[in-house]
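Structures are listed in the sections that come next.
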Structure I
Amino acid sequence: MYYCEIFCVEIYYMTDSEINDKRNPADFKSITFSKFEKSKVKKELISCLTSGKLEAACYWSAEFICAGEFADLWECIILYMTRYIHLGSPKLPIYIAKRFEDFKTILSNGYADNEIRMRNNPKIRQIFAEIIAILCNSRKKHTFEPVKLPKSGEFDMTQIATKLKAPNIGYVEGIFRDGDPKELFIAVNEFAYNITNETRNVVTACYWVEWLLEFEALCKRKKEKCECERRGFAPVQDKYQMEPIWLIWEVLLNEIAKRRDNLTSKVIESLLKIFCIKYTPGVKKRRRFVIYFAVALMTEPVNYSLEIVNNKAAIESIVKKIDLVYRDVKKNEIVPETSYLFNGLAKSSIDKTIERLEKMNSVSGIK
């Protein structure tokens with residue numbers, strides 16, 4: 001009898017937090033599940049993470065999840081980790097990259113054409129609850145701000161000469177190729193010089209990142225071509241592998257290879273994977289702080305003794321209780337027609353398929 005009561009309570013609890021909303025993904029283009037403006041929820045989530053309001057942060061993340069807006073939530077996670085935490089938890093990118101791989105595995109097991117269904121997947125809820133809890137409890141550093149370029153003169157070679165510090169042009173030897181735009185050579189050489197062990201100038205290095213981004217944007221406004229030779233190491237679609245930003249990443253990877261620092265190399269490789277999540281040309285400036293973080297790893301003192309998780313018990317407690325948050329969000333669902341509700345009592349074909357796949361993966365040792 002005891003076990004039967006426990007079982008019944010568990011079934012009721014899960015049903016009580018299950019989202020059964022009739023809206024389609026297109027209905028959430030500019031709003032979250034409870035009809036909040038998406039832009040305001042992003043700001044509120046970042047604010048809650050910054051001030052350590054864990055329960056509120058979990059709620060705002062659930063607003064995105066219940067609307068199937070996973071891309072927006074990942075963007076908030078990337079921004080917060082790279083802009084507000086960065087060196088406060090230098091190994092964190094390894095963890096975030098791993099959790100994104102876990103997310104992709106679940107997505108590929110039956111949800112690829114209907115991401116919004118993942119909102120009721122327990123593993124998805126747990127993954128994001130864990131991420132939010134870790135971000136909220138991570139040690140924060142000074143907030144990165146974009147390095148500002150003067151409004152005029154930055155692309156005039158007579159004026160740019162005052163900013164040149166590299167003693168020679170050999171810092172991009174073996175990196176800069178014949179098919180790369182010659183206009184980028186000096187900027188990339190200066191960037192490479194400023195992240196060397198001897199120089200370690202984070203501000204100036206980030207200036208040259210911004211210079212390259214703005215030069216590319218200027219070419220686009222003028223409808224001029226600005227393409228490099230293909231960088232096959234970038235895990236993005238082939239059509240995006242010729243963008244100038246990969247010059248920056250190749251310099252970073254080349255410099256860390258010289259230092260033979262395996263841990264920093266692993267973190268930077270994780271940052272590259274994070275930078276390339278659902279990559280399109282439009283994400284470059286939005287994810288500039290991913291590059292700033294990588295530059296800081298190369299130029300600033302790094303304390304790798306800092307643990308990613310300081311209080312595992314507290315994190316586990318939040319993860320176990322996360323359905324309470326979804327039960328709260330569920331209050332704002334738009335209920336389908338009664339007949340549809342009865343149809344929903346039985347699991348759909350896709351849900352059954354996904355469940356079978358997860359069981360098969362579990363038997364095979366895939367987690």
Structure II
Amino acid sequence: MKIEHIKIVKKEDVKQPLYRYVKPTDYYLSILGETTPTEAAMINNVYTLEMKAGEYYSYYNTTDEVSNFVIELAKKIKNFDIAEINMVWDLLYRLSLPLGRSGIMMHAISAINIMMYDLYSKYLNIPVYQLIGGKTRKRIRAYASHLHPTNINKLQEEAMEYVKDGYKSMKMRFIAGPSDINGIEKNIELVKAIRDAVGYNIELAGDAWMSWNYNFSLKMLKKLEKYEMSWVEEPLLPDDFESMKLLSEKTDIPIAEGEHHYYLYDVKHLLDSGIRIIQCDSVWAGGITSMKKIAALAESYGAVVIPHTGNVYNLNFIISEPESVTPMAEFLTKYREWMEQNMSGIPFPKNGYFELSENPGFGIIYSGEITNKIQ
């Protein structure tokens with residue numbers, strides 16, 4: 001079947017609660033003010049893309065900027081067969097080189113790659129995970145991801161709710177970085193509060209979202225070692241590979257990177273810098289095609305891949321790889337309501353685990369005016 005079109009079919013505003021957490025722009029807090037997670041990532045709208053091949057449709061949510069690049073790239077692949085996934089990926093990657101082989105261009109390639117996998121799997125009437133190797137386990141361990149800084153009692157209550165829901169792992173957000181003279185003490189207060197609430201039989205990770213520098217990170221990680229954190233995520237700027245290498249050699253806490261690294265060569269730099277938890281996301285790092293390559297590379301270094309967010313695309317990738325390579329998936333606990341409003345068939349954790357359906361493609365159905373089409 002041939003790709004007939006890729007077009008934008010829906011637009012909606014993004015509305016998020018305002019959570020305080022550390023950001024790389026905190027140096028300019030007096031200018032920018034507090035921002036929501038989506039505002040910090042410069043996301044104001046969500047666009048739904050439609051790819052059609054024969055009687056089948058695939059839908060995909062992305063940003064305004066990415067959708068524009070998808071539409072431009074789509075002109076180059078009209079009438080390609082939906083089974084020609086790897087050839088299309090390579091063509092689009094080579095086309096993107098003069099404009100920027102990473103960032104938004106790779107996000108756009110990811111969108112096309114994911115929709116092609118979705119359509120081809122629907123045509124074959126099998127789940128995507130079956131197309132890319134089959135299940136390696138019955139279910140995927142989930143970790144609860146939120147714990148944005150708030151008052152101590154609420155933070156502890158939230159952490160305890162995750163324990164009651166069956167989660168054995170969770171991730172918090174740090175509140176401060178080097179722009180705050182009391183940043184280390186503020187971060188430690190939060191970590192200690194969560195540990196006091198859940199104890200040490202629960203895995204606890206922390207997200208610094210690219211907001212620290214080497215000196216602050218070194219001091220912070222040394223003080224965090226007593227709290228036995230599973231990892232600290234993105235303490236440094238994504239391009240500061242040299243500091244990653246130095247830092248990873250001076251702390252017992254694993255450093256996780258990759259959320260903002262978008263292709264295989266970036267991942268090799270991370271691995272050569274001592275990073276052993278890779279967090280690339282299929283919607284940013286080149287789709288399923290790229291994630292399979294990243295997993296193979298990570299495995300050769302003895303590293304694990306724990307993708308950023310537990311979206312259905314990442315879940316299909318995770319379950320197709322050995323558990324030793326992709327041990328768990330992130331679940332953003334506060335986004336469930338929005339997801340349920342816009343689509344059905346999304347896997348949500350039960351008792352701390354994801355289970356995937358046997359529905360064709362990625363198994364999700366978008367709501368609204370597009371539900372009458374074969375998805």
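Every read-out reported here was derived from the displayed coordinates using simple, explicitly stated rules and does not represent laboratory data. Keep in mind the model is a prediction, meaning the values are calculated, not measured. Cβ atoms are built from the backbone, for glycine too; each structure is taken alone.
Structure notes:
- Comparison of I, II by FRET efficiency 1/(1 + (r/R0)^6) of positions 185 and 297 (r between Cβ atoms, R0 = 30 Å, to 0.05) - largest value held by: I
- Relative contact order in percent (Cα under 8 Å, 6 or more apart) - highest-scoring structure of I, II: I
- Among I, II, which structure scores highest (criterion: distance in nm of label points 7 Å out along Cα→Cβ at positions 105 and 121): II
- Computing Cα Rg over 2.2 N^0.38 Å across structures I, II gives 1.13 for structure I.
- Origin of the derived value -11500 (helix-only ellipticity at 222 nm (-39500 (n - 2.57) for each DSSP H run of 4 or more, over all residues; to 500); candidates I, II): II
- Test item: Cα extents along the principal axes in Å, for residues 161-320 alone calculated as 43, 39, 24, pick one of I, II: II
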